[in-house]
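The data blocks that follow each hold one structure.
No value in this document is a laboratory result; all are computed from the given coordinates. Just so it is clear, the structure is predicted and the values come from calculations on it, not from any experiment. Cβ atoms are built from the backbone, for glycine too; each structure is taken alone.
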Structure I
Amino acid sequence: MTLRFWIAWLPIVLAGCAEPHVPLPDGADELDRNIVLALEDAAVPGAQVALVRNGDVALARAYGYADTRTERLNDNHTRFMAASVSKLVTGVAVLQLAQEGRLDLDADLSAILPMELEHPEHPAIPLTARQLLGHATSVRDNWDVLGALYTPHDPVVDLETFVRGYFLEGGEYHHARKNWRSATPGSVFEYSNVGFTLLGYVVEVVDGRSFDQYCQEEIFAPTGMSETTWFFDALTKDELAVPTEWARGFIPLDHYGFVDYPSGSLRTTATDLGRFALALLEPDQLLPEAAIAEAWQIAFPDLEPSQGLAFAWWKLDAVDVVGHDGGENGVSAELVLRPSRGDAAVVLLNGDASAKDLAQLERLLFESR
């Protein structure tokens, strides 16, 4: 899950002191009632959910408030921030280039990028895309830098400028100790948002298109993800779910973006992420079966026994599941695939939720008929 600092410029508007209330949709059935109860228990104002089953997005529903200030309700077209679930899209983009023979996952990235990319304490040890996908490069998230680059709009710094500034000595965002762990690359697990930002730049260098354009043309369009984008300035506020926190009342936050967007700022719907999940369960839409198997295989078993290439494994009840969770200020998300059962669930929330809260919502979806 993405871990981020509080943003000082976000306004706090208390919405009164009460127990969380989420309105039931018209014609609510038992599933709707149980999901709304789960949202109220989690103190989350709104959600979109989707269930993939039998080769289709079998269920897609929306709940609660997109904006607690105006009481605007969510629908199936409201765009939510996917937080670190976004890393799965970035991972697929990198794996597509590898599958096409345009990128060697084990090659020294300095031989691919127009810059010398090296660990300041271990310059002779190559840094690779496989290490980045498996969070094993020793790249550290420097929140003094990342926190200062949050904006109320789309990022104003492009990927190349940020990557050069972060990784090159003398760069605007460079700090050898704060940007890196001292451990040798490939020897330690260090969850890294910046690592996936670097992967976004790798895609740009290898392919020639901007990262967002590549994703639109090679991932979103082929799977019918017509309501998915990396950026939000072009969307109207009525199209977006407002990030919201709870403190004796719902606290709506301003929309925000950040420079490391390939790691966590995807704006999407549960239906679109359901289509993405379906493309992973049915190979050859985005990746062949062998490439999906490689993505799901544990990348560095001695470092982190649950981490594949972008994808991570855990258990939901007694079933092994693979996917990713995500958390941002006022946002929670999870995409869960059950390969052994051929189904998947998507949960997008405009509120802060725990792993237990997300699991309960997924359980309700998987148990629905």
Structure II
Amino acid sequence: MTLSANPEAVSVYSEETAAGGYRLYADNAHIIPVYVYVRLNRVTNLQPSADLPFGKLIEPGARRVELFELAAADPHGRRGFGLEYSYARGDPHSVQHDEAHLYLLPFAHGTKHRVTQGYNGQFTHYGENQYALDFDLDSGTAVTAARAGTVVEVKQDSRVGGTGAQYTDKANYILIRHDDGSFGNYAHIRYNGAEVQVGQRIDAGQKIAYSGNTGRSSGPHLHFDVRVPTVDGRMRSIPTLFKSHDGSAISLEEHSFYYAYHPGKPPFEVIYGRDLTNSMFEDHNRRVGHSNQLEFRSETFDLSYVAYLANGYNQSVKADVSLTLRGVRSTVDMPRTIRIPARTEVFLTILHADPAVSRIQFAPRVRYRLLEE
């Protein structure tokens, strides 16, 4: 039997016995062990040889592994049953997740991204995905391995995505088995976006895919979780610690930005918008070209915006400035009156966005007059 990463390669089935009962078997064409969990319903005139529900570890490549028998209580009576089963990748009895392990952020070293949905997120992070994290990676952004392991499944044939439940099974993903028996799950990668193959050994920080928008998704992002198998034939996500930009251990929070730090890579500048203060910019004086107008400009630092006002006249101006704000707050009281030297740009304010809002807006209103030098 050819080993596969296709989840459909695991099956449980029954065959009738000479005595009028049934014997249940399992096949596992997966490249790793799986734990099958069997339930029966509508059992009529049959007696199981094992306690139900029934669970058993099936080794990779195993065929016709006997699970249990259903003996006919009355060989001449009507008999039957309904078969239900599920399975978990790996062995729930041997997995021992290293709670102290620090995972790398799953994107390029030195880059910064936001957690858009965290643990217990209301959109999709419940049940099996309770401790999942969504990162705001634009489609085509490199995805890197958060921990070393072996690739055990790759799905990259889906082209579709959307917010409806009908897209749940349409997500492309990569599943990596860690040495302690846990799994790293990287989902919503783009069509044909995998850079690895099943059976390949992966190092932490290695590029494995490109992000996308497949499956149940409200926009391009990367879904990441660490999961372990359970004895009821399912998988459950677990909380994890990550390595911060300074090497310390952190738990990630929804709406916050984080830099990926991969040990051994060059140092990089760390700038978080939440840490910006007026004192960092109040001495800003930049020469500008002649334009006979005032120009408003802003620089973006994740969810913060540094605003400037430039005077393109050959004379100083006195400007009365107000701002229309939505979803942001100014660090300088508005309106304000400022004097701007000729052909000079000055600092105006810092605008910090509310991380919980989905739409922000800011627009200046400026009244000014030229000053006699």
### Task
Identify which of structures I, II gives the largest calculated value of FRET efficiency 1/(1 + (r/R0)^6) of positions 102 and 246 (r between Cβ atoms, R0 = 35 Å, to 0.05).
II
#### Entry: Given 1.8 for distance in nm of label points 7 Å out along Cα→Cβ at positions 22 and 326, calculated: source structure among I, II
I
### Message
When relative contact order in percent (Cα under 8 Å, 6 or more apart) is computed for each of I, II, which one produces 13?
### Response
II
### Task
For distance in nm of label points 7 Å out along Cα→Cβ at positions 62 and 286, find whichever of I, II sits highest and give me its label.
II
## Note on the structure
Ranked by mean count of other Cβ atoms within 10 Å over residues 334-341, the structure on top of I, II with the greatest value is I
### Query
So log10 I(q)/I(0) by the Debye sum over Cα atoms at q = 0.10 Å⁻¹, for residues 70-173 alone, computed for just one structure, reads -0.40; which one of I, II is that?
I
### Task
For the read-out helix-only ellipticity at 222 nm (-39500 (n - 2.57) for each DSSP H run of 4 or more, over all residues; to 500), a value of 0 was computed from one structure; give its label from I, II.
II
### Query
Quick one: mean projected area of the Cα convex hull in nm², for residues 126-165 alone came out at 3.7 when computed from one of I, II, so which one is it?
I
### Query
Out of I, II, which one gives 111, 43, 33 for Cα extents along the principal axes in Å as computed from the coordinates?
II
